Structure I
Amino acid sequence: MDRQAHSDRVTAVVQAATAQGLAPDVIEWAQRVLQSRNDKRLSQKIQDVVMSLDETGSAIFEATPTFSDVASRLRAEVSHPATTKGNLHWYGEVLHWIGRGVLLAKAGVPDLGKRIRDRASFQHALTQISSLIV
């Protein structure tokens, strides 16, 4: 949902709460909470960051097209423990590469997507996640 649609939705909720006669402090609290909510799911944020690394992002999604969904689900499992089926380690490795790549790209390192994609340790991590059952 784009920012304007999100803002319109918050306004509609606030107006409905006001019409129902809810206390002003409750309405103000709800508006602050709703307005500050992000309009992107975690998996979409992960996908955007991964794809910002060009060839590296493409290689990740070629190895595992559901990378962003699985990574966000694994994050939830860390926050709310369940079973991770051993997936956490290799997804964590790929997330480390993504983090490094984003930081180095912001520092101005050229051809970063290709450099990361071609690293043997990155390729090994991709092989591992592409073979996991998630």
Structure II
Amino acid sequence: MKATIAFADKTQNPAKVEIELDDLDRLIQSETELRIQRISKPVQVGQKGVDLLVALEIINLSLTALGALISILNYWQSQKMNYTITVKKGNADIQLNNISPEQFESILASLQEESPSEEVQILIAE
């Protein structure tokens, strides 16, 4: 499974996005052994323009590692109260907001019900 972590709002200040992604990258790498790479790719914006998506990408993500990643994202979001984080996988669309241990188990269960080959999208929004 592959996970992509990106800012949902393409109008964000690019320098701020870089700083926040660097911060998140360091946190994930300090807490896990996941291999993270920075990606930049053009994306269609409306009908006229193309923008550059800068994101973190994690390949070969197991369900166990996804659980660890969600815990890290929940912690990161608790430190940066002005952000919301949404995890999307198949039909699951889950918003993280200082989740409790019970909610964490429920989130993992709903994500496990989806196909293991599905890509996980993690969107950060202000």
Rank structures I, II by relative contact order in percent (Cα under 8 Å, 6 or more apart) and report only the one at the top, that is, the highest. II
Where does the value 1.4 come from, among I, II, when distance in nm of label points 7 Å out along Cα→Cβ at positions 34 and 74 is the thing being computed? II
From I, II, which structure was helix-only ellipticity at 222 nm (-39500 (n - 2.57) for each DSSP H run of 4 or more, over all residues; to 500) = -12500 calculated on? II
Who wins on Kirkwood radius over Cα pairs in Å among I, II, i.e. which is largest? I
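Laboratory data are not the source of any read-out in this text; all were calculated from the coordinates shown. Quick caveat, the model's predicted, so the values are computed rather than measured. Cβ atoms are built from the backbone, for glycine too; each structure is taken alone.
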